[in-house]
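Trainee: Following this line, the structures themselves.
Nothing in this text is a laboratory measurement; each read-out follows from the coordinates by a stated rule. Quantities reported herein were computed from a predicted structural model and do not represent experimental measurements. Cβ atoms are built from the backbone, for glycine too; each structure is taken alone.
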Structure I
Amino acid sequence: MNFHRKLPIPMEVKEEFPLTEKMMQVKAQRDEEIGSVFAGNSDKFILVVGPCSADHKEPVLEYIERLRRLYEQVADKMIIIPRIYTNKPRTTGQGYKGMLHQPDPEAKPDMYKGIVAIRDLHLSALRDYDFSCADEMLYPENYRYLSDLLSYVAVGARSVENQQHRLTASGISAPVGMKNPTGGDLGVMMNSIVAAQSSHTFIYRGWEVTSAGNPYAHAILRGYIDYAGRNVSNYHYEDLLRVKELYEKSNLSNPSVIVDTNHNNSGKQYLEQIRIAKDIVHSRNQNADIKRLVKGLMIESYLEDGAQKTGDHVFGKSITDPCLGWEKTERLILDLAEKL
């Protein structure tokens, strides 16, 4: 390894790029509202929706501006949490790794500029649009750079078995979703929730720390790949009842599921997200137990349908996984709100 420079610690970055008092109040109010859903005290439906990965500030903020206007029409039934995913897991380690690595996707990696860029983007969403957002915890040691801004955290399918991810999740106050692993073993997912809901003493960023345990750690179903390399979905009525049974056996707090409508649930056929989202809401409406369990959906959506190659420069079109375009997203959210 070549050691380039010592990066600033999270406290220093937070002091340089702080929240205002109003932003703190908005964040606290949203945290309380979102927590009430996972605690079972609110019937509102959560939508974690936005681009597969944040690539440029301008189109992400235009998307969030549109989302804010739409939210005003459905806020009586839904809580919208924009996806601002600034780290991108790569199966082989190749390709665009997200804004944290490359604030300019066509330039060389610059981790300091990346840290500043991702904090600036999350700050803008909260300051200008009253949205505290969601991000994936790809690197547990980096969580603190955004800990005062995030209202939802996801642990990915490739990370959910990792001890440091599980322990760090146990020390986060925001809801943390633990995805089922890429091989589909729901026992792995449930074990990760047990770990995240428990208190631990461990090493974090060079400190000995003790976590309180996260009562809002929960399951995210995202489908999987079977032994023969085939896509297998796990969002169906019977799948949801199976997870309900697993929760009952585990004695975990606040049984909750968020369903990821893309990835292996859709076979990465992004248009399938529309059908899948409606199917899940239908299942909730048919079964009171499923309605209590399934708290919301995760949808990959951007300004334009599909995906592009880095360098094609189509404004608001994903450079990673294909996403649902804005018009289809808007129609879907309004349709879901009618059916809730």
Structure II
Amino acid sequence: MISILLPVYNTEPYLPNCLESIQNQTETDWELIVVDDFSSDQSLKIINDFAKKDTRIKVYQNTTKGIIPALRLAFEKSKGAFVTRMDSDDKMMPRKLEILKYTLLKSGEGHLATACVKYFADEGLKEGYQRYEKWLNGLIKNASNFDEIYKECVIPSPNWMVYREDLIRCGAFYPDTYPEDYDLCFRFYENRLKVIGNQEVTHEWRDYSTRTSRTSKTYSNNQYFELKLPYFLKLDYNKNRPLVIWGAGRKGKKIARLLFERKIPFHWVCNNERKWNIELYGTKMTDFNCIKTLKNPQLIIAVASPDGLLEIHDFLNTNDLKLKQDYFHF
């Protein structure tokens, strides 16, 4: 059986479509654990109306405000051998549960099943979400999700499934760390779950102006360096190799400050010669060609400009530096 964990907060306009998309799954052996997170609209009534007609739907009221307590409660009430989560404003494609379940049955424990996603919006889709969809689906199609884990969340939060034992081993929803989906993604990575991606679109991700990821202060800074850098230092940083920040913009400066506060030595390079020899956080910025003089360096790429990245990747390829081994995109 599959346990679907569904936190709900004020999604009355979209909730019926969400619940219907779950009921219309080709895979029927599931339980839906819904936790209402103190909704002030008609969300709870809608959930209860569905639950009266479908015994697979169990409804609980959150005891502590927030998505992490809601997910934690839903998981504690669940019983399935497989666990997945869902967002109450989204829709499942009809074969989603079937595809993810049989991917895990075929692969066994130690694996995480995911698939492609599609954003949609009634008022038109923002360019940033289009880019994220293309990037994320590209990782899934190339089976390279964890290669760029320090860039953005590489597992779509409502479009994965794992064995229950693997989720417990990864800490499930017990850490109180936001954003909770990105933190869980890092714990999947830390515990070496192997991602198995499917080419088919299994989840439709809704975008709208009052969506929580747009309005909540928790998600207002989508760089999340305070989350990403500690995981990098724990999981991939090698203190015996010289560490290099490449990039003098906001990203580079934020990473430099965090490293400086932790007393971790680093070199700092950039493409802009006007910034060479500027000293900040105890380190002078220099010409990126100095990387050639360093023995076996590790690079943090903190550049967002497409043109700048082209020059950087040309340098990396020319010098035979490997992604997720010698350099990491932030």
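Trainee: Taking distance in nm of label points 7 Å out along Cα→Cβ at positions 257 and 273 as the quantity of interest, name the structure among I, II where it is greatest. Please report the intermediate quantities before stating the final value.
Mentor: Values: I: 2.0; II: 3.0.
Checked I, II; max of distance in nm of label points 7 Å out along Cα→Cβ at positions 257 and 273 sits with II.
Trainee: Given a value of 33, 20, 16 for semi-axes √(5λ) of the Cα gyration tensor in Å, for residues 113-296 alone, point me to the structure among I, II it was derived from.
Mentor: Matching structure: II.
Trainee: Looking at structures I, II, which one was distance in nm of label points 7 Å out along Cα→Cβ at positions 137 and 305 calculated from, given that it came out as 3.0?
Mentor: On the way: I: 3.7; II: 3.0.
Answer by label: II.
Trainee: Could I ask something else about it? Name the one structure among I, II that FRET efficiency 1/(1 + (r/R0)^6) of positions 73 and 193 (r between Cβ atoms, R0 = 35 Å, to 0.05) of 0.55 was derived from.
Mentor: Working: I: 0.55; II: 0.90.
Checking each candidate, the match is I.
Trainee: helix-only ellipticity at 222 nm (-39500 (n - 2.57) for each DSSP H run of 4 or more, over all residues; to 500) was computed and gave -10500; which structure, I, II, did it come from?
Mentor: Values: I: -12500; II: -10500.
This value belongs to structure II.
Trainee: Compute Kirkwood radius over Cα pairs in Å for each of I, II and report the one that scores greatest.
Mentor: Numbers: I: 20.1; II: 21.3.
Of structures I, II, the maximum of Kirkwood radius over Cα pairs in Å occurs in II.
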